[in-house]
Structure P
Amino acid sequence: MEFRQLSYFVAIVEAGSISAASRQVHVAQPALTRQIKLLEEDLETRLFDRHARGMQLTLAGRALYEESIALLDARAQIKARLAALGSGLTGKLSLGITVAHLWVPQVADLLGTYRQRYPNVAFEVFPLLSGPQLDRLREDKLDAGILYLDNADQPGLDTRPLQHDHLILAVPEGSPWASKPPETLEELKDADFVWGFRSASPSYYDRMVAHFQRLQFEPRVVQYGADNITILSMVAAGLGIAIVPSASSCHPMPAIRFLRLKELDACDMPLWMAWRKSNDSPALQNLVALADSIF
């Protein structure tokens with residue numbers, strides 16, 4: 001018994017005759033008659049009582065008609081579901097984003113546009129620092145990440161550069177620096193700094209420290225924060241000043257002034273998208289393609 005035979009059978013029942021069904025399904029009448037005969041032989045029962053005035057369903061035929069409708073509908077639903085999965089219209093997708101970039105316009109555009117285009121994808125977004133993102137990507141607990149990387153060569157991962165960030169100085173609104181911004185890092189050598197932990201984002205941390213070493217600048221760190229939001233909250237409370245990604249200024253915080261310095265502008269902090277090489281999810285590929293168009 002084939003789905004094709006069932007569809008022919010349903011067409012005959014609903015058209016009322018083999019000749020009428022032949023015109024509907026565009027199959028020659030003799031071929032249609034043979035397919036119904038083969039179906040009856042396969043099921044070992046008559047489906048129609050044939051007489052001079054036409055064809056009438058047997059009891060078995062009426063039962064098969066009801067089952068055929070259900071089977072053909074289920075088949076269509078399965079095909080549609082698989083087609084949607086194959087094109088990334090449905091499924092699941094988890095994305096990590098560094099905390100500092102949650103409010104960057106391009107990131108917000110990426111999230112909003114993806115949700116608009118693929119509303120049936122279960123889309124989860126996790127604010128995570130670069131270090132934890134890398135761990136989750138390699139442990140197969142995250143589909144993709146927007147994070148800081150030192151370079152494109154990441155074992156087991158595909159990567160795509162998104163944009164180039166730089167560093168920026170964050171000072172309390174009441175700080176003397178807010179009204180008279182420093183011109184060089186040397187002017188900040190005696191200032192109290194709020195700093196982050198290397199484990200939170202090794203690539204970002206090492207790149208920043210290397211830049212300061214080239215400038216022979218070593219900040220005097222008096223406080224540590226777990227992430228940039230925490231660091232900025234501590235700056236707002238007057239616990240010190242901080243150097244953070246320029247993306248942090250996309251989400252202005254009360255009582256904080258963001259200041260640009262040429263020496264901080266010169267520190268290139270590339271932002272990347274990364275995902276596992278083995279992840280062939282169409283929903284993920286749609287996200288990567290969308291990121292390419294936006295960034």
Structure Q
Amino acid sequence: MNIHKECLLCSGSELVALPEFNKAQLVQCKACDFVFCGPVPTPEELSIHYSWYPRNDDISPITIKRYNELLDGFEKYRKTGKILDVGCGNGHFLVVAKQRGWEVYGTEFSEEAVAIGIAKGINMLEGQLDVANYQPESFDVITSFEVLEHINNPIDEVNKFKALLRPRGLLYLTTPNFNSVLRYYLKEKWSVIEYPEHLTYYTASTLKKLMAGNGFAVERIYTTGISIGRLKAASAANKPSADNQSVGAAPAAPAPGFRQVDEQLRSLEGNPLADVAKVTVNWLLNISRKGDALKGYFVKK
């Protein structure tokens with residue numbers, strides 16, 4: 001098994017194991033505080049793990065509403081009219097963008113997902129992002145939802161984004177927040193911490209260092225949300241977790257359970273008391289940098 005000898009963010013050589021996350025084999029760089037998995041997963045491990053990955057083509061009205069809110073904010077960056085979603089799944093976000101007149105492109109590892117996206121009229125390519133497949137500096141906006149944590153060469157990925165964005169183009173990405181209040185509470189039972197699915201773990205500080213150090217101006221980084229579903233799943237006596245799985249084995253997939261709980265809570269949107277509570281909680285989570293999700297807007301210099 002290959003082991004990282006240097007920090008993936010700053011190339012520092014002093015890496016310290018995090019004993020509370022031994023099973024996931026997390027290490028932290030003493031120079032910049034970046035946290036990542038020490039081992040480098042083999043292609044076989046990744047193939048086994050992602051062979052079970054669930055595909056769901058359902059999308060809720062609330063998610064569509066969130067997508068439209070994002071796209072409202074992207075309008076000021078529209079010049080070429082091209083948008084790329086890296087790791088776009090079944091293309092839900094790009095379908096909404098296409099309806100609003102964007103020329104849409106996506107990448108995904110799954111052959112099945114690529115076929116689904118093409119059937120929806122999306123310019124889809126299979127595999128990791130390859131800059132050779134596109135005209136340089138041709139995109140107004142690049143998005144990447146919950147993908148960065150799967151990658152153990154983040155600087156290379158950011159450089160790809162930079163090569164494909166036009167000057168002053170926008171990169172919008174989301175990733176789990178290692179500084180989340182749930183991570184402190186659940187520790188290794190926080191289901192986000194899972195090898196080999198998640199290989200890099202960001203905070204607002206380390207995400208800012210990654211982007212600012214590689215050609216992007218940081219417009220905004222914020223944190224939102226607490227997954228009550230993850231909390232309930234971790235508390236359940238029969239919770240499947242990475243704790244009792246062999247390396248590379250397909251997990252028992254608690255994901256549908258916690259996502260169903262979270263979607264039920266989202267369905268309360270429109271209730272005045274629930275909306276006030278949500279705004280208040282998200283304000284506190286952003287101020288404290290303790291929300292589950294990190295979200296960032298970055299402009300190419």
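Computed from the coordinates by the stated procedures, all read-outs in this text should not be read as laboratory data. Predicted model only: the values in this text are computed from it and were never measured. Cβ atoms are built from the backbone, for glycine too; each structure is taken alone.
Tabulated data
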| read-out | value |
| --- | --- |
| Answer label among P, Q for the case where relative contact order in percent (Cα under 8 Å, 6 or more apart), calculated from the coordinates, equals 19 | Q |
| Given 0.85 for FRET efficiency 1/(1 + (r/R0)^6) of positions 74 and 202 (r between Cβ atoms, R0 = 30 Å, to 0.05), calculated: source structure among P, Q | Q |
| If semi-axes √(5λ) of the Cα gyration tensor in Å, for residues 34-113 alone is computed and equals 29, 16, 13, the structure in P, Q | Q |
| For -10000 (helix-only ellipticity at 222 nm (-39500 (n - 2.57) for each DSSP H run of 4 or more, over all residues; to 500), calculated) the corresponding structure among P, Q | Q |
| Which entry (P, Q) yields the derived value 49, 48, 38 for Cα extents along the principal axes in Å | Q |
